[in-house]
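Derivation of every value follows stated rules applied to the coordinates shown; laboratory data play no part. Bear in mind that the values here come from a model prediction, so they are computed numbers and not experimental data. Cβ atoms are built from the backbone, for glycine too; each structure is taken alone.
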Structure P
Amino acid sequence: MEPKQPKNDVRLYSSLPQPIFLAGPTGVGKSALAVELARRIRGEIIGADAFQVYSGLSILTAQPDQTLLEQVPHHLIGHISAEEDYHAWRYRSEACEKITDILQRGRTPIVVGGTGLYFRALIQGLDPIPASNLVLRSELEQLSLEMLLERLDKADPHANKRVDIRNRRRVLRAVEICELSGKPLESFRTKSRRVIATRAFVLVRAREELYRNIVGRVHHMWERGVVREVGGMRGQIGRTASQAIGLREIIAWLSGESNEVQCRGAICAVTYRCARRQLAWFKSWTTFTPLCLSQGNSMRAVVERIAAETKTFGT
């Protein structure tokens, strides 16, 4: 059974101010800036992160800390069990409901995160792709990434142009879609793009500064007890949450396959690679205005620029 489009589509409220979209790579400083912006314009924050939706992994997934959470309302962060699967269709449905509710209460929704697929789900809609098939999924789960890529190439020789071939989960899903439908991925491309928000920004920093932030973030995770958090959640993490950055590396250390120095270094490296992919994704979206937090641009100055460029409630 194919997922249905959410009923509470924000297109129904086009007479109201549209949400602000605030994207950016891991470690750029989205959470703190979003809170300052929300305080400035009477806003509420809606998460757009594929892993921050999970409870029990707040340190690993760098969810906003309690100090930030208490300053302004946050939504779609830590609201589901780590054992549950989560996907863009469900995110779109829940996010649209939150956006509608916030707008109707006279406040401004600020969608914040680094998961490009979630932004695309809201701004452009989603293609009616086939639902997962448990039998085929079980079969594909047993295959290596190389075997999945071979199978994808047979099902759709051009699919590697649309899929991150280093991401096993996405390659697996692409194989599943092609084999269940008998169609190439291109056939599921959205025919009519619906931009439901034009107030979109992407935060960037100089790469050296971004990497320093990521190293500092990993150090902060250690101080807060991320290893203890992951150890306590072992056996309670489902297929989707298991892809969270750093989880595999920490479990490898806990299993005696590496030491602490190797583990922390590996997490820094994989996080930086993820940040670079996120930057590339958002730079390809010409509708997102880049805002640099380096070169002497303070967070306050960036907040004031966004507030000045957007017509919002309470400003």
Structure Q
Amino acid sequence: MSDNWTEQHIPDQTGRVAIVTGANTGLGFETARALAARGARVVLAVRDVEKGEHAAARIGGEVSVQALDLTSLDSVRSAAAELRATHPRIDLLINNAGVMYPPRKTTAEGFELQFGTNHLGHFVLTGLLLDRLLPVLGSRVVTVSSTGHRIQAAIHFDDLHWERSYSRVGAYGQSKLANLMFTYELQRRLSPLDTTISVAAHPGVSNTELMRNSPGVFRVPVNWLAPLLTQKPEMGALPTLRAATDPAVTGGQYYGPGGRGEVRGHPKLVTSSPDSHDQAAQQHLWTVSEELTGVTFPAMTPQQTDS
């Protein structure tokens, strides 16, 4: 594997279909742009369709826009139905969209906003689209986590929605830890197959709109010293792009920046916290996620493949 992996290492993506959530700005936009530049047909799955159309126009190529509001499971189900109708095969599902450090809010279903958006919304979208990936040789589900999965992070099964007390940082950490647990449990379920893998990535610290709700202690350095403490979205998107396209990637891997503290740098294989590898907790989270959303995944058994 290259130590200085860049967009130029992305193989030809002609004929591949990629769905990228949260692709109208920041990391998602850069991910979509790079995939389209290599020939992929890219769907920008976004909450604000008008902004999505502007983003699609900037990217060019075979790019379309799909309305998707991860804070509403009705919207996720509607988006999945439309995507299924228009895309009989999907090569890449990139679960990129997210919220970070908002004041306590809830989704349409009453889930804590960060857990509901970052984890449950993507859990449902993946479950409803997975049968479009399973027959496709080389297909991947890439879920974007964060170094925040290590910070005040635990899965609070006794209070998943932070109804007793609320910590913006803790709730974000829970959601990003859930992203990794979902990635690893999904890969375990996919492992009997030879077609689809589940991979995770994180962008390090990127200077994007996601930082707008950061607590004051973080806002000053991010705003004043951004060039020193963060990297541009184009670099922040590289771990996701590598996870999505590098032929050497295998299921269950996790990619992030290779610099000190995984803050900046070219993407490399990284490790996640011991908590993220707790198989009992992964399976419990999966069961709870099914119960909360009413979505179960298709049977993952070997089937005829599409090249």
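From P, Q, which structure was mean count of other Cβ atoms within 10 Å over residues 142-149 = 25.1 calculated on? Corresponding structure: Q. Once distance in nm of label points 7 Å out along Cα→Cβ at positions 38 and 78 is evaluated on every structure in P, Q, the highest one turns out to be Q. Calculated for structures P, Q, mean projected area of the Cα convex hull in nm² is largest in P. Across the set P, Q, mean projected area of the Cα convex hull in nm², for residues 102-245 alone reaches its highest value in structure P.
Here relative contact order in percent (Cα under 8 Å, 6 or more apart) has been calculated and equals 19, so which of P, Q was it run on? Structure Q accounts for this read-out. One of P, Q was used to compute helix-only ellipticity at 222 nm (-39500 (n - 2.57) for each DSSP H run of 4 or more, over all residues; to 500), and the answer was -11000. Which one was it? The read-out comes from structure Q.
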